[in-house]
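Asker: Next up: some structures, all given as structure tokens.
What follows draws every value from the coordinates through simple rules; no lab data is involved. Not measured: the values here are computed from a predicted model. Cβ atoms are built from the backbone, for glycine too; each structure is taken alone.
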Structure P
Amino acid sequence: MRFKGLDLNLLVAFDALMSTRSVSNAAKRLNLSQPAMSAALARLRDYFGDELLVLQGKRMHPTAFADDLMPQVRQSLMNLESMLAKSPNFDPTTSRREFRIVTSDYVQSSMIVPLCRELAVEAPGIKIDCQLPQGTTSQHLDEGQIDIMITPEYILSGDHPAYELYREPQVVVGALENPILQKGYLTEEEFAEAGHVAVVLGEQRVTSYADRQLEIMGKKRHIEVTTSIFSAVPWYVEGTERIGLLHESLARELARRFKITVVPVPFPVQPMRQMLCYHAGREEDAGLIWLRGKIEAIARQEA
């Protein structure tokens, strides 16, 4: 389809080229051959009368014109996607849509895994691409490359619609044979003296909710091991006297699979508010409304 002499497919190619700064990576993103993507870039250059992307060393860099053009192209593509999503004909039983979700490994195991079990029966053509948060997550949400982000309230940027899915208490986990946990609880002094496993998130090394709350309360712990995923904590406490802090639902699930025990935190900790966030331009996206409803239903079951 052409609009004022421009093949509109070239705008999709331009978006991929600007995002990846690479002809080969843009081709992979759009499932095209490298020669086809090179030809698309040549046609874009010819239409706009600008080089758009210039090779410097081993990487392509956008021209000033391309940088000015990019926000308009991306907004146009998002507006078109939003318009098409308003169709009342979304049918999960026949849809072959792919949804992109960004969330922690904890939420993946507690919510996205049961979601995928349901979809296997109710909507077998739908695909879920679930990714861990990265430093570029907020940018990708702004660009419309992410459909849903599920994250604690303190991580949200506030630029897109978000609402609470559920609240999650924090608990202490440790090995079944850990002597300080044998009585079914531990004191605040034992908590402070024990070696801890802590979770820090992503490339930016974002502090977990539990450690953020401890910092606010002025509580300190002796951290011996750090890991980037919550589900790894049992591996680091088994066979040791270390302890860790986890979200209660994940801790209870892991306790069924590992030789660990779960006890209360020895002082009050505010439950974590887990939020669902999506792009403001997709408020009326029928498929996304349906998927959010599925996730909300699972959240109610977990509460």
Structure Q
Amino acid sequence: MNLLITGGTGFVGKKLVKKLTSLEYHTYILTRTPKEFSNTEYTSYITFDDIQSLPAIHGVINLAGESLFGYWTKEKKERIKSSRLEITQKLIDLLTNLNQKPEVFISGSAVGFYGISDEVIFTEETEKPGNDFLADVVVEWEKTAKQAEELNVRTVFARFGVILGREGGALPLMSLPTKLFVGGRVGKGEQWTSWIHIDDVVDLILFALQNKNISGPLNVTSPHPVRNKEFNQILAKTLRRPYWFPTPGPLVRMVTGEMSQLVLKGQYVMPNKALDYGFTFNYPTLEMALNQVFSRVKKN
């Protein structure tokens, strides 16, 4: 099975490609700098100019996009939005021009679609989006990807939560205060964190790739969200550090600007579709996930 992947050299992409190649999928990874990478038996690095010479593509996985981390200047916010819309539209244009359409298009998305709440439980059945910047970005992102449905391509919107892993994502930044012995709740600590272990992200994408009944929104989150104060308590216990030094919300806003909403606000998201179709999480609880992520740390 031949797969075309954007974002294949990023945090999630590298893990996903490793898993796919171990299963003997051939992955064609779109990148602006293919010469920086080495092709192998099951992995090829290509540009858009190379696509016409490829064999039939059976699936497309879109993981590209500007990182959310960093001070949200006007220019940063524009890059967050444009990077997602532009690459997704390029892929739609590509699919339109292919004589043989792929079977499935899995496009990255985010739980930011739902907006912010400390009380509401969001599932894939939730149709009304939030009214903040991230929700607006995700709505347009999914609207762009949805054009694949008009081409009779099964389309999945992978709404990622906070992804936990050693090599990237939010956890290295989130765990830094705790590692420095100044860990504690952030702000009021009541905001929900809908998280997921990186291995479950990879397996759930693969699950969606293989399960022809899955389409539309797919919440890529653990079935057990936690509040920020609980997250940091479990993190402190895992790292064998104290939990006692709360970080004031105004300080977070001053340092990170509008990006502070990623830390100070959140949403309770349930992966109902994954559960309904029988997906089994490797790390359903935060204790299990953090123990695995920091297993090397604890042994040192």
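Asker: Using the calculated result 22.1 for Kirkwood radius over Cα pairs in Å, pick out the matching structure from P, Q.
Answerer: P
Asker: Once relative contact order in percent (Cα under 8 Å, 6 or more apart) is calculated for every structure in P, Q, which label goes with the largest value?
Answerer: The maximum falls on structure P.
Asker: A further question follows. So distance in nm of label points 7 Å out along Cα→Cβ at positions 77 and 269, computed for just one structure, reads 4.1; which one of P, Q is that?
Answerer: Value 4.1 for distance in nm of label points 7 Å out along Cα→Cβ at positions 77 and 269 corresponds to P out of P, Q.
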